[in-house]
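These notes open a run of structures that come right after.
Read the figures in this text as sums done on the coordinates, not as results from a lab. Quick caveat, the model's predicted, so the values are computed rather than measured. Cβ atoms are built from the backbone, for glycine too; each structure is taken alone.
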Structure 1
Amino acid sequence: MSETPSNIEFTAPDESKVFLIEALDKKQKELAALPADSDTLERAVLQYDIAEIMLDIAHPEMPEKAWGLAKDAFNRYKALKEWEGAVQCCDLLYRTEQPSSIVALGNGLWLAITYPIDPELTIVMLNNLVEDTPAKADGAAVAAVCAHYIADLRLEGEKRDSVMFLTMNLIAKVAERHSNVKSQSQMNFWMDKLDLNDPKIYLPRLAQVIDAITDENWWYDRDQLRSELPIN
């Protein structure tokens, strides 16, 4: 189990850093006050909150410490089958930029697409993949189109419209950096060329990308989780 970090010295912190350090101390005390054998959701939430504050502090020692707490929180969320919390942890683990951060991204993506969690969190994870993919690689195009598909499928009303506007802009950004696409006619050609109009084609391609970045380092049994999914 990860422990809360020892006190870290800061050089002349500004007001925002002071606020974060105070918030960190408060959360650490709340975590320490929990029973040692507590495996409740409350412990996972506090571990995640502490890790998030650590990253915000932006001290060189913090990302590694944040990783330990967020990974422990992930395991607790997983045990409780709280998949949205587990994905939030994977996003945080990715942002720590530690050696296994790309594996965390892959694990989080699989959960975010498999389970009907907050679609905006799923889109955040897909955007992470876009940002981590070379400009000329097709994987970024697949991730951007899947983000647009998720927004269309899982959102409704004004929220759907606003998020789909953002995901359409994401597709446009990826298309421009991938193939210098600048017009609607070029966009139509690019989408057809890369088979980005049919989810039956691009969703399996996304699965291949996730398999590649995870490199068989799965933090859960996917077959077991699939077998527990409700059959519509």
Structure 2
Amino acid sequence: MREPVTSMSGLPGKIPEYIVVEGPMGVGKSSLASRLAKRLNADILFEQPQENPFLERFYKSREKYALPTQLHFLFQRVQQMKSMKQRDLFRSAVVGDFLLEKDRLFAQLNLEADELALYEQIYRHLSPELPRPDLVIYLQAPVAVLLKRIRRRGIVSEQDIHGDYLRSLCDIYSQFFHSYSRSPLLVVNAESINYVDNAEDFDMLLEHILRIKSGRHYFNPLSRQDLWK
């Protein structure tokens, strides 16, 4: 943990050295991670889907391009984790928008049995050492909300994503985090909070984050009609 900071209501809190924001696509993890990094003066460690040359083709033909897409992400994320391990941990905090463990979730969802066996063999060979986050923030939202946000942000490669795929993705995330205990965990209902455009909502969530020291916690703000329009 880093030096104490003052939360929005004047309550003291500590900045975790390494925060990870996770959740299915469209839930707003990169947006929240960006705001957290800016507010906490932290470095960022974001996944880089735009650098994966197979991703757009994967969304058009999952069976054909699942393996090269997954392997590209695996190599990319392992390299990012190595860079994370080598950095000066006393320079600043780090906020990321992915856990390396989630790579295996996507592999289990998208790969055929023989492809998954090959993927697991490569994963074991790489033997990635995973830095332990001081806090993981898991964002959840209904599939209809995720689809709406994906359509609104307009990334070309994502426009072929279907609700069934997102539903399966949400299910596998839910199963993973149901038993997750490697780091303190905050589960956030991201349907009814606008931490991107609403400073009050962001400050409310940040105050909650700064209180967490261990264990599993939930943040479920009351629904408001003006969010995420």
Out of 1, 2, choose the structure whose coordinates give helix-only ellipticity at 222 nm (-39500 (n - 2.57) for each DSSP H run of 4 or more, over all residues; to 500) equal to -15000 when calculated. 2
Value 17.1 of mean count of other Cβ atoms within 10 Å over residues 59-66 was derived from the coordinates of, among 1, 2, structure 1
Mean count of other Cβ atoms within 10 Å over residues 171-178: greatest across 1, 2 for structure 1
In terms of mean count of other Cβ atoms within 10 Å over residues 179-186, which of structures 1, 2 is highest? 2
When you work out relative contact order in percent (Cα under 8 Å, 6 or more apart) for each of the structures 1, 2, which one comes out largest? 2
Compare distance in nm of label points 7 Å out along Cα→Cβ at positions 27 and 155 across structures 1, 2 and report the one with the greatest value. 1
Answer label among 1, 2 for the case where distance in nm of label points 7 Å out along Cα→Cβ at positions 83 and 163, calculated from the coordinates, equals 1.5: 1
State the single structure among 1, 2 that was used to calculate mean projected area of the Cα convex hull in nm², giving 15.3. 1
